[in-house]
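**Student:** Next come the structures, one after another.
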Structure I
Amino acid sequence: MVASALAAQKQLIYIASQSKNPTGDQATLQALLKPTQSQIEAVVGIREKNRASPWFNHLSTVSEGLPAL
């Protein structure tokens with residue numbers, strides 16, 4: 001999921017670099033951010049489902065750092 005989020009972010013950056021107006025309108029920006037956001041939400045969901053896991057701290061680190069995208 002992290003790799004998918006990074007790929008979605010890469011695509012967003014590519015589209016922005018090809019655009020005359022990278023910020024565009026709000027609806028377009030939200031649509032472009034949706035794939036990254038859905039992957040971030042999926043990672044957070046995995047963390048929440050695995051609270052009892054011995055890897056919980058690691059899952060928390062990843063899920064809390066990923067929104068930096």
Structure II
Amino acid sequence: MKKKIIILGATGSIGTITTNIIFKNKKNFKVVLLTAYKNYKKLLSQAKKIDCNNVVIFDKENFNKSKKI
């Protein structure tokens with residue numbers, strides 16, 4: 001059974017390392033949520049890479065930009 005994971009601050013240094021580790025161990029983990037403050041491009045890239053359907057972007061302006069993608 002896969003462990004469900006939420007990564008807060010996924011675009012920061014620790015979050016980036018964590019997503020890379022999970023990408024290498026997809027059979028053991030399922031990321032259910034990724035969050036970031038502003039860096040929506042990196043967040044959406046990470047979500048696609050590790051097959052995560054739920055993301056939260058806290059900065060309203062960047063949230064609106066990400067909705068267009």
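Here, each number is a calculation from the coordinates, and none is a lab measurement. Every value quoted in this text rests on a predicted model; they were computed, and no experiment measured them. Cβ atoms are built from the backbone, for glycine too; each structure is taken alone.
**Student:** Which of the displayed structures (I, II) returns the greatest value of distance in nm of label points 7 Å out along Cα→Cβ at positions 20 and 44 on calculation? Show your work: numbers first, answer last.
**Tutor:** Working: I: 3.7; II: 2.4.
Structure I gives the largest value of distance in nm of label points 7 Å out along Cα→Cβ at positions 20 and 44 among I, II.
**Student:** Tell me which structure, out of I, II, gives 14.4, 48 once Rg and Dmax of the Cα atoms in Å is calculated. List each step's numbers first, then the result.
**Tutor:** Values: I: 14.4, 48; II: 11.5, 38.
Among I, II, the structure yielding 14.4, 48 for Rg and Dmax of the Cα atoms in Å is I.
**Student:** Further, regarding this structure: Starting from the value 31: which structure in I, II was relative contact order in percent (Cα under 8 Å, 6 or more apart) calculated from?
**Tutor:** That value comes from structure II.
**Student:** Let me ask something else. With mean count of other Cβ atoms within 10 Å over residues 12-19 as the yardstick, tell me which of I, II scores highest.
**Tutor:** Details: I: 11.9; II: 15.5.
Going through I, II one by one, mean count of other Cβ atoms within 10 Å over residues 12-19 is largest in II.
**Student:** Assign the value -13000, calculated as helix-only ellipticity at 222 nm (-39500 (n - 2.57) for each DSSP H run of 4 or more, over all residues; to 500), to the correct structure from I, II. Walk me through the numbers before you get to the answer.
**Tutor:** Working: I: -25000; II: -13000.
This figure was derived from II.
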